[in-house]
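Colleague: Pasting the structures here.
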Structure I
Amino acid sequence: MHDILLLGLLGVGIGGFYGLLAIGVVVGHKGSGLINLDQGALAMYPAYTFVTMRESGEVFLPWFDVIPGPIDIPYRIQIAGRGLGVAPSLLAALAMSVLLGVLVQTLVFGPLRNKPAISKVIGSLGALLYLTSVALFQFGAKARQVDGLLPTGEWVDPFGLGGQVPYERLALAAIALAAGAGLSQYYRRTRIGLTTRAAEDSEMGTALLGYSVNRIATTNWLISTTVTGIGGVLALSFVSLTPTRYTLFVVPALGAALIGNLTSPWLAGVGGVLLGMFQSAAAGLTLTDWWPVGIPADGMRQVVPLVLIVAFQFFRGQTIPFRSNRLEERQPSLPRPTNWQLQIVVVALATVWFLWTASRVTEGKLVTTLIAAILMLSSVVLIGYLGQISLAGLAFAGVAAYLATKFAADGSRYGASPFVVDGPGLADPLAVLVGVSIAVGVGLLLAIPALRIRGVQLAVVTLAAAVAAAALLLGNEWLLGPGARSNVTVPPAKWFGVDVGVTFDESGLASRTTLAIFCLLWLLVVIAAVSGLRMGATGRQFLAVRANERAAESVGVNVVGVKLLGFAISSAIAGIAGALTAYHQTVLQVSSYSALAGINNVALLFLGGVGRIPGALLGAALTPGGVLSSTSGGGNFLRGAVSGALLIAVAVFRSDGLVSLGDTIKHLPKRTVPHPKVRDH
């Protein structure tokens, strides 16, 4: 027990970081009414500014050169010819935080104030993708760390528990608590703090009193990004810096912010510290003799924020504050898919043409596109038709992929992998059925919180679930063998005696022609099913729930049953895509089903058009490795950064997606030739 308590005490450091991020979430919400899913990235970029100033005296601005040719847009500034000290580096990081605060309020959250919930989520995710992609391009994916600012030394034998607790961890927790307490007093005693609280109750009433709502929001975003940036820099004392790792710290931060009910910075700071302690102690439980070996330590760390978020959202979701007197714009349109038969013909002909003319590389891109289209159609059902903003679609696909592989394996060694997966050796159709069925079960579990919450709150829950699923299920070595964290080799795919997976010719070159046809058949079936769903009675019930749950219930719609059905259908379609992905990749890796990859999938769908089948097809073509993607590293970066910027623009200006541009062109007024005037005599 002493060891568990000591590990919990060691968790105050990371808990302090969570607390500062959570305070930033609360302050941003108080100023604008938005829950920012980009908070981790807003901590990451100032931290990189501090690191590069210490190492080389350089500052990288959060943009890139988008103009080809001799005209260059500066994004890299050489402040000094060598690395600088702590003070100028910290000042540069704070300046970067202020710049980010101005940019996110001016370009993202300000224009999104009156947009529907899905546009707010997508705009926030667009900022996340943009900053993460720019950081990966400018700084790389390699972990970075420098000497931090916090005091060194150790507290030996704390409370008689043995061991040591570094002072830097205690200091960061104390800073988080002090920042929370100070900001709580700021909102109680200062003029701008009191006007912010008034805007929380009623933006319209605050504006009628002569206060600028935009100025209030900008001031609070500057405070939010500054606190967040300071947290990112201070955490460098014991947290290695990578773009993706810092970005996903938003999940526990959101859990801590909910402890403060998105209104109290002090409780958010306390919640962050406690959450870090519980995470560390929970991971320590896995070291005991009685702990089930099937629940790994990393899985426990990620489950703690998920359980906390679900509990607060489920039991207190109705008390979480939202801005009053705000007129939201309409949700993305959902036109009836009257030409779905033509879409099936076009997709089939395009696939045949690609297979006839494509190289082996393009053939692989085609398969990636077909599978991505199936996955995105699962989100069309859940997000587009039902209005449930879920970021866990790729997690459902991962569950089906890994478990279908597990049930199809029989302990044989496949390919060059040193790892062997033990399993019952079921026939592939039956193994896929089992994997998809379990994915549906996971989807129904995740649907339980959706029975009481929706919108941005549900996006928070599903993001936490996606992070937890990757650690608890997909990387579980007890379940899938010693290769689960690195790679799992997929058995050769054979359906009813036909090899439908990747085959190799005599020269060792991979062929995916049969797999492409197999994926095409599944895609055509899913397009027909999704189209039929939209046009049938069930689809009308989905749309009623999407528009207004209370109104739908008043006319006899079983809202609970409809939501459960929507999650079941969506997770089943995603599970099919996951099984096909396993056949395509031949080796499963957890990174392929990460939360960030799932965010990118939903983002590209929204870019194409979240409620339209052609939108899913366009988003699939743009997906990494798709037919419209680039294979170069620069192309991958450019796609991620440009996609993030386009997402923000689409969320602000055209929530129907890029495919809706065809509707605009169709409805352009036609030019008419005026009739000649006839002179009366």
Structure II
Amino acid sequence: MTRIEFRDLISLEKAKKRIKNNIEVKSNEKRIEDCVGYTLAQDVFSDVDVPSFDRAGMDGYAVKASDTFGAEEDAPKELKKIGEVFPGETKNLSLKKGESIEVATGAVLPEGANAVVMIEYVNEFEEKIQVRKAVAPDDNVMYTGSDIMAGEKGLSEGDVLNARDIGVLAAIGKKNVKVFESPKIGVISIGKELVPPGKELRPGEIFDTNSFSIRSELAEIGINQNFYGIVGDNEEEIRSNVSKAISENDVVLTSGSTSAGSSDLLYNVLEDGEMLFHGVAIKPGKPTLATKFKDSLLIGLPGYPTSALTIYNLLVDPILREFIGADSRKKELDAITSTKIRSISGRRHFHPVGLVKRDESNYLYPINKGSGAITSLSQAEGFIEIKENEEYIEEGTTKSVVLFSEKIELPDILFMGSHSIGIDIIRKKLSGSSKSINIGSSGGLRLMKKGIPDISGIHLLNEEGEYNLPFLKEHNLSNAYLIKGYLREQGFFVEKGNPHEAHNISDLVTKDIKFINRNKGSGTRKLLDLKLKKLSEKKGVGVDEIKKKIKGYNISSKTHSGVASAVKIGKANIGIGTRYFAQDNGLDFIKLNEEEYDFLINKDSFEKETMKEFLEQLKSNEFSEKLEEVPGLRGYDKTGEIIELDF
């Protein structure tokens, strides 16, 4: 089939006008169901990793990144094409040097691949491809658990649920109640990889998120809707369900199957209607479409969660509010950018952001997980607009933030940095509200220097065997205190019984073992690199040569949970992470190091009542006892010690 090319993009304003002029709204009574606006009575933890498998983040070709190095428009790299994998499929395909496999967005990443080349930069032939632009390891890939890890808390007792919260609950497989309708609105999710929350995931599947988020948005303004379920990537099945929804509703909102991939079929089944537009000149959400039928209008939203909800808020929500007499737009507030925010020149960009209050001013920080991550919704309070001619927004700029929800409360304490179970233990005891965003030790250190988080978890080791202080000195960090935390065991995850007899770092190099690493910038990866450097010095060879001999050194996961999952399902024989996740996944653990997991405390937050509670809990006997219950964690005589940084 011919791929769709978005040549005639229209502006957001034109798209909104065409939708408004083609909605036939009927007067209906409002009714309320049991979800939005109600309070949770318990903490909600994820039972699954999101995503539950390594997947392609773009339509294109799965490759070994090293095979593309040096590729240029006039000097492409040629690779053999050995197959294709689409969302929901599991194929026993393994990638070797010089090979490529066609993948669609959301498809399982084939074994051996560590990057995806976007289809825009590929010349396609029957048995080969030419790559016109090089990719780096991890480009256009979402790894297992990189969004949400199994065992991670999604929402807390006492939270008042809003639309973003419902999306998070759906993504982690929790069942929830539905919403209303007026005017009559139908909702459909498209994608054979999707399954409803509450069902067991099979390889290649993910829980449907968008329908829950969109339906909850409608409920927030008092509109009920009809849900027509999940439709696979089958043209006749899509046609049948879309036809039924169109005949029974004033407006039909679909999500997914609007893009340029060969498995995106919605465009093909809309020939009976009048296409109003297909493609809007904004990011995210370019492939949005709208089609007018006799008595109904279909609006096709993108499949990525952040794209879908952003487009709904920009394009659909304001029009529905106007028709039903609700407030014309959601609440906005001004906030100051705490760091430079980059965009893409030539297209309007609506970037999700988080908010934090410092003194009497609101500050915003970018959420950069991408539109495929559901936590882009839960971690963001709203979004800002970056205009076509702006390549970036400077730090210190005041911007208007459009909030995702009318009712929003900023947390008393914002955690940003390396995640550890110990943080969750303390957060449960705090009387004030808190929010945790896991971005790794280096990310937490970088943002603490900007003054964004209240607390950052950090565990960085230098070559002399000293934790954290040398890195704080290197960054001249003076706006925070270092609080000594607790000790945490790092080591190898291996299959039960250790069938490959992997016992130490040297075995990674000398044995035929498939390895999975942690992501660049993580404290765990830095620990491994230091040990590899010592091994290289002992053997008298360069450290890069050592790394090349490790099968999988450049294949990584952004979470300990993702590493454990890869070993558990046999994608790797050995991985690296903290003891807790090995035991939680039924794996054996080989200890490499006991590290110092510490906290950076923002000086501007030090006198907060909730912060005082945090420090009291950290030094308490109760916390020490709770730590002992978690495999691989323990307090020690330095726990709670405050070190003033004066570099």
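A short reminder: the numbers here are calculations on the coordinates, not readings from a lab. Only a predicted model underlies this, so the values are computations on that prediction, with no experimental measurement involved. Cβ atoms are built from the backbone, for glycine too; each structure is taken alone.
Colleague: Using the calculated result 66, 56, 35 for Cα extents along the principal axes in Å, for residues 225-520 alone, pick out the matching structure from I, II.
Modeller: Answer by label: I.
Colleague: Still on this structure, please answer the following. Kindly point out which one of I, II the value 14.0 was derived from, the read-out being mean count of other Cβ atoms within 10 Å over residues 73-80.
Modeller: Going label by label, the one that fits is II.
Colleague: Among I, II, considering only mean projected area of the Cα convex hull in nm², which has the greatest calculated value?
Modeller: Looking at the calculated values, the largest one is I.
Colleague: Then there is this: Any idea which of I, II comes out highest on FRET efficiency 1/(1 + (r/R0)^6) of positions 425 and 601 (r between Cβ atoms, R0 = 35 Å, to 0.05)?
Modeller: Largest calculated value belongs to II.
Colleague: Moving on to the next point. Hey, relative contact order in percent (Cα under 8 Å, 6 or more apart) derived from one of I, II reads 12; which structure?
Modeller: So the calculation was done on II.
Colleague: Consider the structures I, II: one of them gives 23.8 for mean count of other Cβ atoms within 10 Å over residues 273-280 as calculated from the coordinates. Say which.
Modeller: Of the structures listed, the value fits I.
Colleague: Hey, helix-only ellipticity at 222 nm (-39500 (n - 2.57) for each DSSP H run of 4 or more, over all residues; to 500) derived from one of I, II reads -20500; which structure?
Modeller: Structure I accounts for this read-out.
Colleague: Looking just at mean count of other Cβ atoms within 10 Å over residues 457-464, which of the labels I, II belongs to the structure with the highest value?
Modeller: Sorting by mean count of other Cβ atoms within 10 Å over residues 457-464 in descending order puts I first.
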